[in-house]
1. One of 1, 2 was used to compute relative contact order in percent (Cα under 8 Å, 6 or more apart), and the answer was 17. Which one was it?
2. Out of 1, 2, choose the structure whose coordinates give volume of the Cα convex hull per residue in Å³ equal to 371 when calculated.
3. So FRET efficiency 1/(1 + (r/R0)^6) of positions 568 and 640 (r between Cβ atoms, R0 = 41 Å, to 0.05), computed for just one structure, reads 1.00; which one of 1, 2 is that?
4. From 1, 2, which structure was helix-only ellipticity at 222 nm (-39500 (n - 2.57) for each DSSP H run of 4 or more, over all residues; to 500) = -15000 calculated on?
5. If FRET efficiency 1/(1 + (r/R0)^6) of positions 248 and 480 (r between Cβ atoms, R0 = 30 Å, to 0.05) is calculated from each of 1, 2, which structure is the one that comes out at 0.70?
6. Given a computed value of 5.9 for distance in nm of label points 7 Å out along Cα→Cβ at positions 64 and 224, which structure among 1, 2 does it belong to?
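None of the figures in this text is laboratory data; all of them are computed from the coordinates on show. These numbers were taken from a predicted model, which means no experiment stands behind them. Cβ atoms are built from the backbone, for glycine too; each structure is taken alone.
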Structure 1
Amino acid sequence: MATLPGRRPIRGKIRPPSKKAATESLFDTSWPELASAMTTIQQQKANTLSFEEVYRLGYNMVIHKYGEKLYLGIQDLIEKHLKTEAEAKIVPVLSIADASPAEGVELLKAIQRVWMHHITCMKMIKDILVHLDKNYVPQTRLPTIYDMGLYIFRDSIIRSSTHPIQAHLQLVLLNQITQERKGDVIDRGAVKASTDMLLEMKENNGTDAVYTADFELLFVETSREFYRLESEDLVRRFDPPDYMKKVENRLDEEKLRCNHYLTAKTEPKIRLIVEQEMIAKHLKTIMEMENWGLKQLLINHRLEDLDRMYRLFSRVPDGAKELQNGVAAYINDCGKASNAGVKASTQESQEKGAVPGVTVALRWVQEVLDLKDKFDKVLALSFAKDKSFETAINAAFERFINLNIKAPEFMSLFIDNKLKKEFKGKSDDEVDTILNKMTTLFRFLSDKDVFERYYKQHLSTRLLLGKSVSDEVERGMITKLKIECGYQFTSKLEGMFTDMRLLPDTMSSFKDFLDNAIEQPPFDLHTTVLTSTFWPIASTPIPCHFPQNFLTAIKVFERFYTSRHNGRKLSWHPTMGNVDLRATFDSKKHELNVSTMAAVVLLIFNNIPAGESVSYTAIREETKLPDEHLKRTLQSVACGKFKILVKEPKSREIEDTDQFTFNAGFSEKLTRIKIQTIASKVETVAELKDTKEKVDDARNHMAEAAIVRVMKNRKQLDHNNLVAEVVAQLQVRFNPSLTMIKRRIEALIEREYLERAPGDRKLYNYMA
């Protein structure tokens, strides 16, 4: 402190300069230098700068709390620079951008040059002002310097309020894509650079790309109009196979386009447009075209085109369902045609007074099998084994198969024919393949119990006459049926095999019995003993007047059998046996193997003088055979290949007025001749009616048994639940009607198996 003499000391103060003044002085001196450096960078002369000095200028301004002015200054500097760039490099190109596609590409390139230069500058500026980004920007929640530069480019260039850059950019991009869709070559690089630029720029929320609002929305809508017009044109000019190829090509092109120069996020949107406009709106048109629509593709087995149709239709809602309905409709049409063929053949046979032959049944089943094979292949190779298509195809087969009331009989006849004849010489794999196919058809049957009835009849004939190819194949088929329907379904079939297996032991015992017997049969007797509950045998044998020597042999066997099985009763069935006869003709002796009924008929002529005829009525009176069986028997020996009897007048059918004479002049090279009964026929209307009545009776018993089983287990149950459980049990064998179940319940109530609960008529109690 300085003092003057004689005076009090003067106290002085030294004050620091104002902080505000110092800061303003720092900004005033630093900002011009920093702005000049930014301009130098924008002028592409960054190599003349000292980045350390420029960085320190920005750093000092931030630490002296001048971040806001610095941020705003940089923002203003960038805006002015970009407006100048737009005026100088982009606006001049706008006027020529619409002249041609090539000129449009020049606009893309001009914008791209400005953009790339701007990005380069912003990266340098960001590195210089890194301290501003780390301190000031987070506090104020402003965009970083780099992001701020992108926003400015968006608003000053792309969405310029003074120049229509945005509209021209959109138009050029859309025109370029349209040109490529039409087959022209475009500058993909220029388009990709533009879309990448739009993708990098963001909206104010920082997440959505400018690409979406400024290009994608417009691109999707213009694409919709393009494909709407193109689809209407193509569907008029091309058949479905060619049209579908073009649709497939368009989908591939759009996917490649999005991968190459748009973005993968656009691909689902544009794909949806193509699917809606080119597929969904033309589903029925494509399927129903007369030339190469779905029906023609199926008829001609165009698997590749069907595969393409499946893949395209599966892309759109209800497309797969429409295709399934179309396929099912075609199968139904084919099935109706086959059923109509059966009906026509049946009517033709009836008009001629004949019974439809087994050929009708074989043809129908083979047509169904061929159709199933065809659609199995279509399902595997064209519909990718799609479960929904498999379900629709199976439902269609089930529908038309069950419209043919003779389907169970036809299937059994077909299997019978295979097991008797056509499996000879075939390998195990071939046999198994055919049996598997028949099992599949059997699965479609709703009346499985009717099939079982016919199958038992045909199996019994094969076993008794020894016509089956092999027991192993027979058992294989029964095993497949057991897998489908359970043990109960095949128990009687297996019982038939058990009887045949016990036959050798029975005949061996009979032979031992004869060794010690006083009375011997007049001829060699081979008897097949069958359990009546297993075999499809009428409870009462058909009437037949056996010759005396037949009756003697029968009595001997009955004596043997009753001695070993006390209480069992034997019934002799002439329809199920065969006899070997020695016949003497003028030229030669022959051994004839004929049915038992045929032997009874032929033996009548032993007592008739040579050359004399016997009337049909006399034969009927002598044999006591019913007309149905007698006529079939006479057809086999008088109208077949081997005419042992001569019929007058000559015709295929047997009439009551016919006369028969032993054919002494019969001649044949073979010594042993087997004369088969007339081949199996499809049932007549009367036989079908009789079968139906028997089936209905059996179904009534099965329904009552099911009702009792359910009620015995539940003790008390309401009507609806009882019906539901009974239906579930019976569906394995047949589809029961609700009316039938209701009647069976009423019948059981009357017989006091069930009772209605007091006070509630819909509730049943089981009565023990």
Structure 2
Amino acid sequence: MAEARQAVAEFNVYHLEEGREPTQDFIRGLRKNWVRRFYTTRNLLANGLWPTHIYNLGVTTGAFSLLLAKEPKFAKPLTDELHKLEKYIPVENPKPLKIVTVSFAGGVVFFIGLMYIRRWTLRLLLRYTGWMDERPGRGISWSTAVWAFFVKLISGYHPSTNSYQSSLPTLPVPNLADTIDKWLLSVEPLTTEKEFDKLKSEAKEFERGVGLKLQRVLILKSWWSFNYVSDWWEKYVYLMSRVPLAINSNYYCLDNADWRGTTIQEARAAFLIHTYLEFRHKYKREEVEPLLIRDTVPLCMSQYERIFGTTRIPGEELDKLVTSPYSKHIIVMRRGLFYKLSIIDSNSKPLNPVSLEKQLHWIIRDADSAYKDYNKNSRCISVLTAIERSDWARNRNRYFSSGLNRESLDAIETALFVVCLETQNKSSWSERGKYLLHGDGETSHWFDKSFQVIVFADAHFGTNCEHAWGDAPVMGHASEYVMTYEILKKVYDDDGHTLDIGYKQAKLYKPQMLQWDLSNPDLNVQIEYSRNFAKQNNEDLDLQVVEHTKFGKDVMKMCKVSPDGFVQCAFQYTYFKDSGGKLALTYEASMTRLFLYGRTETVRPLTSVMAEWIREMVKTPRDTEKCRQLMRETCRNHQKACRDAMKGKGFDRHLFALLVVGKGFNEDCDFLRKALLMPWTLSTSQQPQQQIRNSPPCDLKAYRNKLCPGGGFGPVADDGYGVSYMFAGEHRLFFHISSKKSAGNTDSARFSKTLFATLQEMRELFEV
């Protein structure tokens, strides 16, 4: 039956609207192309001139013209310089034209000079990081106040999305000795005295020897590159990794905790598609506000360029990221069938939510009636993206490099994103999170896409995101825009269907079901293998998504410690209890987006002081005052480590970059391998709750059930835990705890139960 459907399938060329000529399509396409070029050029010019504005040139030209016409004595030094330009300008008469021409030429010179002075000054100002050491709301020093004033003054007003990019400082290369010392302090609590002495000797030998050579090369790279580590991090950590993307690399994000705007699946999916595309439109027009810390310090926005239309293409040794920025379609999956859905109508206007809902309703009906005509393997093509990358690359080259399969694969890989309309529901956050992270191992996820929207039958949704192109806060920003819009605006009618937003829709293109040629028996064998592999991989994941409501940041601040430090202490103490008295090498992600093309840095929360605090906590009886003092010292150290990471003074990325340089020079660096290959038994990451200014406050009663619990990821070490957490306002926390059932020593439910008991024990420590 499937072969019969392929034989009568429509060609992948849209039918022209009846009565229309091909020239009409050509003219309309030409107009769209010029409009796109206009906005692209406008944005390039605006960002190239920023922080100056074109009106500065007009004002300067007018002022110079007035001075040349009146020749006041006080302006003689300036007018003399302007007169020197006359010999380069072949305009003599009439005099007003000559004055305006000379003034314009002088204005251009002044404008360009002002532009570069402001840009370089802003870049110099943004290198100042002293503001991090001052807590907002408690008064700031006069020097920081003056600095903030000049940053805002030079930045001007209404910056576009990428305005700050040309003024962001470059990531500095840390001092080698500082990096070595910090690394030694991080491993000291995990080693015996004898082991530590040996590591210290090896580290100092590296620092005095080959490390100096590698450091000099790295400094040279930092002079000519925009970021000395991010390109290598993307290539060697993500794209060269051969492990499956499912669980190991991709991450997920849930939707609103206990709320849906509608229970109609296709209505919510239509709204989501429309609003994600609206965010894309705003980004392309540079209307997305750049993110600012404390409304002053900009973050790098470069990762946003690859949110839409990006696919990770598998290679046998190295994957690559390919972006199709001008794509005009998305892919909709239902029961393992793929549909190519145009996002524009026959007049090249974007589809409104009502039209999208109609299209999705058609797809649901078609897929629900057609899927029985296809055997299991023909509906499990997507599972090939869940296996090891080299295996997927070989399968892709062997079975998808030509013909029908190549054409269908191209449609998926050039799509802006993928939407999966599920036929099932997941009742709990844990079940939804687990499904979002790895799917059903058959028909649900295309892991290579930059992101995929999965909409359940009851209209709850979530996303699965590929990690190489960008980090979770970037995708979180786009999803927050979508969910905030849905909460604040009326987007559904009383029956739960999407509202008509006002503009008339032309003829819609019929969604096209993609077809596959599975006549090669070897391809069927590979699909069967991939299904078995994925299902086994999925069943091994143990995920718990839990909410802590007894207290939150409010109590932690009353304890006079940083909330993040409080939670990291809780993780370490919980792991100590859970593992029977072991300490964990712990990874905490921190951003470096204060710098151009910055991504992340590692903070290692475990320190000797934290280890001493844990040992004091388990004593019977315990010295309560000493425990409080040690915990506060631990949290102060943790705050400093987080600030250092944000300032570009972390050490893990520095060690990684040194290792890459060493590989390039064929230097055998046993020390670097040993330093970087220690397993992360506990991997943690804090998620931002709100990044958009107009998002409603988390603690308002009306919005408590509308909060997003965030998302999570799989464990980094097979015998460890992965913990993602979010402070939801002042009084709540969400935790996403993952582990592997096959480990034997881990249990996510047990860890969460112990964590809650630990949080209460730590609170009582300060109430005594």
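1. Of the options listed, only 2 reproduces it.
2. Considering all the candidates, the number was obtained from 1.
3. Source structure: 2.
4. Attributed to the structure labelled 2.
5. Attributed to the structure labelled 2.
6. Derived from the structure labelled 1.
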